Structure 1
Amino acid sequence: MEELDIAIIGAGPTGLATAIEAQRRGLTYRVFDKGCITNSILGFPTHMVFFTTPELLEIGGLPLTSDREKPTRNEALKYYRKVVGSVGLRVNQYEEVEQIASTEVHRFRVETSRDQYMAKNIVIATGYYDNPNILGIPGEDLPHVSHYYTEPYSFFDRDVVIVGGRNSAAEASLDLFRGGARVTLVHRGAEMGSTLKYWVRPDIENRIKAGEVKAFFNSLVKEITSSSVEILQSGTPHSIPAQQVFLLTGYRSSTKFFHQLGVTYDAETLRPQHSTETYETNVPGVYLAGSVTGGKFNAEVFIENGRFHGERVVKAIASVS
């Protein structure tokens with residue numbers, strides 16, 4: 001059974017940044033992910049453009065070059081793979097961590113879909129994108145309903161309903177409209193979210209004003225059927241034709257490993273207890289990195305600031321090793 005100084009759960013930018021720091025300090029480690037490298041970014045809309053500039057997505061001091069002011073999803077995917085190859089990071093793709101158990105202080109048994117490992121420290125950097133916010137309504141599990149959107153081409157000349165009011169919902173609505181779909185946007189708020197990208201807001205608002213994207217604000221989804229979405233708008237029922245439904249209502253961190261390891265967290269916010277200096281939890285040897293620290297409030301921690309967590313975590317681990 002392989003013995004590690006650190007087992008890093010999650011091969012997103014934060015997990016990779018943690019691995020870079022561990023490698024630089026001569027610590028033994030492995031990064032585990034149930035999918036591929038930066039699996040969450042792979043699931044972003046195909047033509048997505050990041051809100052930030054390239055240097056704020058960089059890890060390990062390696063430059064990210066972009067053809068424009070703001071990098072695209074594809075540029076980020078290529079960049080992080082280039083980092084892994086250039087630095088020679090030890091990443092076990094498609095190897096899901098199924099169980100972590102503490103056998104004694106600073107000694108953990110990590111069971112994956114392929115093997116077992118022992119580790120002195122655990123870094124949970126699992127992000128949130130794998131865990132969509134569930135509405136809990138009838139029909140949410142129908143085959144034409146999805147919590148993820150990638151591209152518009154399958155939905156030309158189709159009735160598509162988008163539920164949500166932030167960037168993902170706005171961008172999907174615009175992409176689908178331009179791809180020839182008949183788009184209806186449903187949002188519980190009185191208007192689109194306050195954090196819309198500055199170049200997206202006027203575009204979606206103009207499309208709604210022109211009637212090119214239909215919109216129902218102050219609305220709640222009550223049921224999804226095989227051919228419609230049933231909503232209440234300010235108490236008035238409406239039935240919206242729908243051949244495809246995208247529930248883009250946000251995502252939350254998983255508490256799976258918190259339960260397995262005994263990490264304390266707030267049941268309402270899902271925020272785990274941890275040091276703001278070292279990111280160590282109430283369980284010695286168990287650390288957090290990235291958006292998992294925010295619980296439900298994943299907009300507080302993203303690549304731009306989460307990429308620095310790994311350096312603090314590994315520094316703390318090295319100081320007691």
Structure 2
Amino acid sequence: MTVIQEKPSIDWTRFVLLVQQAKRVLLTAHVRPDGDCIGSELAMAAMLRQLGKEVRILNVDQIPPDLRFLDDADKIEFIDTFHDHEWLETVDLLIVLDTLSWAQLGRMKTFLQSTKGKVVVIDHHAKGDEIDAEIFSDTHAEATGRLVFEAAAHLGVTITPAIATALYVAIATDTGWFRFSSVTVETHQAVAKLLEAGAVPHVVYNHLYERESIGKIRLIGKTLSKVESFLDGKLMFTSILLDDFVACGAIPSDSEDIINQTLRVDGAEMAIIVVEQRTGGFKISFRSRCAVDCSQVAAQFGGGGHRQASGALQHLPFGELKHALIHAMTGAYHAVVSEK
């Protein structure tokens with residue numbers, strides 16, 4: 001096990017004080033959890049337990065199959081099966097990870113707005129409909145897991161192999177396995193410390209990418225077969241409708257990362273994928289590897305995120321939404337070109 005020391009990108013003094021003052025801590029994160037979300041939650045929970053805190057994790061949505069290996073002890077609980085409401089009423093500190101947005105909390109929003117405990121957010125996304133909380137945010141951080149890694153040093157905890165693995169998953173998945181431009185020298189320095197502490201890259205990779213269901217493989221093929229190009233091949237667009245999930249025998253989490261595969265097309269600089277939701281509406285993901293700021297485009301549709309990767313949720317009819325998205329992304333591209 002390795003004890004780390006890390007130069008902070010933000011001031012963690014206040015966060016440490018809040019943790020010291022708390023006895024019972026509840027962790028939660030955004031709906032449709034991804035690797036950064038789950039990895040950050042599990043790592044933070046383990047860190048706080050080292051400090052003698054009573055910690056529980058409560059989420060809205062289930063863990064995607066490829067991430068379940070991180071929670072083999074079933075430490076994450078879910079709203080649909082959670083009944084210990086008396087415990088919730090005694091929470092001293094509630095930590096929201098990997099989102100600044102009320103809209104991303106789903107049914108957890110009601111509890112956050114009524115809790116008597118202090119609410120803290122640790123996140124790396126651009127501001128949106130900001131949660132009413134004390135915010136510890138760094139939009140330059142490549143992942144929320146990177147910020148949890150920093151917090152570990154200031155809390156004075158030991159990075160165990162389990163914590164190291166959770167944080168490695170958080171950082172690796174949110175950087176596209178270290179291929180996004182958000183990756184820096186400091187990213188690799190942090191990852192080196194996680195490897196020293198017990199994270200094993202080839203084991204993590206096997207769990208994440210080499211145990212796909214046949215349904216997911218079929219969904220990838222079907223989605224890529226529908227890719228359309230705009231702006232002379234600079235913009236890729238595709239979609240996944242509910243019927244596609246049924247036809248392929250796939251589940252919603254199988255749609256993760258497909259958008260990044262569309263950027264493998266020669267000349268592609270931007271991409272959009274629209275995924276129909278079982279609860280209604282469409283989840284939109286934007287990607288850019290040029291000067292276009294995805295977060296600004298996403299904001300036009302009530303969303304947000306990063307310059308190169310953002311998202312939104314919309315309830316427009318599919319045809320109307322597709323037209324609006326192409327128009328917005330095209331306009332953003334021409335605006336950037338005209339500024340040069």
Structure 3
Amino acid sequence: MIRALALTGGATVPSARFRVRQFLGRLERWGVALEERASRVGSYPPVATWQRPGWLAATLLDRVPDVAATHRADVTVLQRELVSTLVTLEGLTKRPRVLDVDDALWALPRGGFAARLARRCDRVIAGNAFLAEWFGRHCRDVMIVPTAVDTARFVPAGRPPSASVVIGWSGASGGLPYVEALAPALAAVMARRPEVRLCVLSDRAPRLEGLPPERVEYVRWRPEVEVPTIQGFDLGLMPLRDSTWERGKCSYKMLLYMACGVPALVSPVGMNVEVLAHGEVGTGVPDGAWAEAILEWVDDSARRGRASGVARRVVEEHFALEALAPRLAAAIAGR
């Protein structure tokens with residue numbers, strides 16, 4: 001049994017939650033005992049710049065026992081960098097050292113840290129092919145492991161027939177500008193289809209000008225409301241810009257919709273295109289065509305029903321925890 005210690009960015013960090021924490025206790029079957037140590041101070045700086053020097057000192061001091069603990073394990077797993085956009089104590093952890101990445105870190109301000117970090121690691125686990133190609137320039141050993149979905153938790157829910165059609169968006173508030181940019185298209189849809197409602201699940205309410213407020217629902221994200229809220233969507237949205245950062249995204253929003261049997265209307269950017277290629281799980285929507293695409297799906301309940309079943313099946317076969325656990329174990333163990 002290989003003992004692997006994963007150092008992650010914090011208890012509430014999505015990448016830690018989905019790429020490490022949900023695998024705890026699930027890899028022993030493949031010979032890997034995975035343990036997590038999450039940052040208690042947090043790997044991401046406070047908004048107020050005057051607080052950052054104190055935060056940096058505190059988070060580095062907090063990490064020292066975790067770095068020391070890696071020397072009692074067989075493998076160190078670094079879930080991204082220990083401190084946002086910096087290379088700090090990573091070189092003091094035990095080797096072999098495995099870096100797990102699910103974002104285009106090099107596109108961040110001071111993004112040069114990403115290459116330096118990759119060169120300090122023996123292996124990189126990348127969430128998609130775009131990330132793998134870039135990190136492969138800086139580390140010889142790169143494996144692709146998509147972000148897995150817990151298909152026992154994110155499941156379709158039987159819903160009684162309803163006259164309304166709920167269009168949904170779920171995600172952290174940092175992504176709200178994507179859906180806010182769709183406000184004109186959504187307003188056009190609502191003007192033509194009185195049965196359409198919008199639901200936004202996030203940690204902050206969106207600013208959606210021009211939409212009738214009585215047809216917009218905001219649900220504050222909490223673990224216990226995440227699944228039932230997504231299950232209540234008839235269509236899920238994932239708009240993106242086409243830039244380096246967006247091409248590095250791992251389509252997780254899309255996959256969560258699909259796991260719940262919700263067809264996904266997405267920007268055809270990065271990994272979204274790869275997921276769409278598995279079957280009619282939704283559709284790719286070019287810029288400027290959102291209103292027309294949404295209307296097509298709103299008006300075709302039979303198409304939504306077919307896509308619901310295909311979407312669930314694709315996640316079960318390609319992106320479920322059970323499907324990806326042996327790949328992750330092999331990547332950590334270097335097999």
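Looking across 1, 2, 3, the calculation of distance in nm of label points 7 Å out along Cα→Cβ at positions 152 and 232 that yields 4.8 traces back to 2.
When mean count of other Cβ atoms within 10 Å over residues 144-151 is computed for each of 1, 2, 3, the one that comes out at 27.9 is 2.
For the read-out helix-only ellipticity at 222 nm (-39500 (n - 2.57) for each DSSP H run of 4 or more, over all residues; to 500), a value of -6500 was computed from one structure; give its label from 1, 2, 3. The correct label is 1. Here distance in nm of label points 7 Å out along Cα→Cβ at positions 24 and 136 was derived from just one of the structures 1, 2, 3, and that gives 4.5; the source is 1. Taking 62, 42, 34 as the value of Cα extents along the principal axes in Å derived from one of the structures shown (1, 2, 3), identify that structure. Corresponding structure: 1.
Taken together, the values in this text are just the output of simple stated rules run on the coordinates, not laboratory data. Quick caveat: nothing in here was measured; it's all calculated off a predicted structure. Cβ atoms are built from the backbone, for glycine too; each structure is taken alone.
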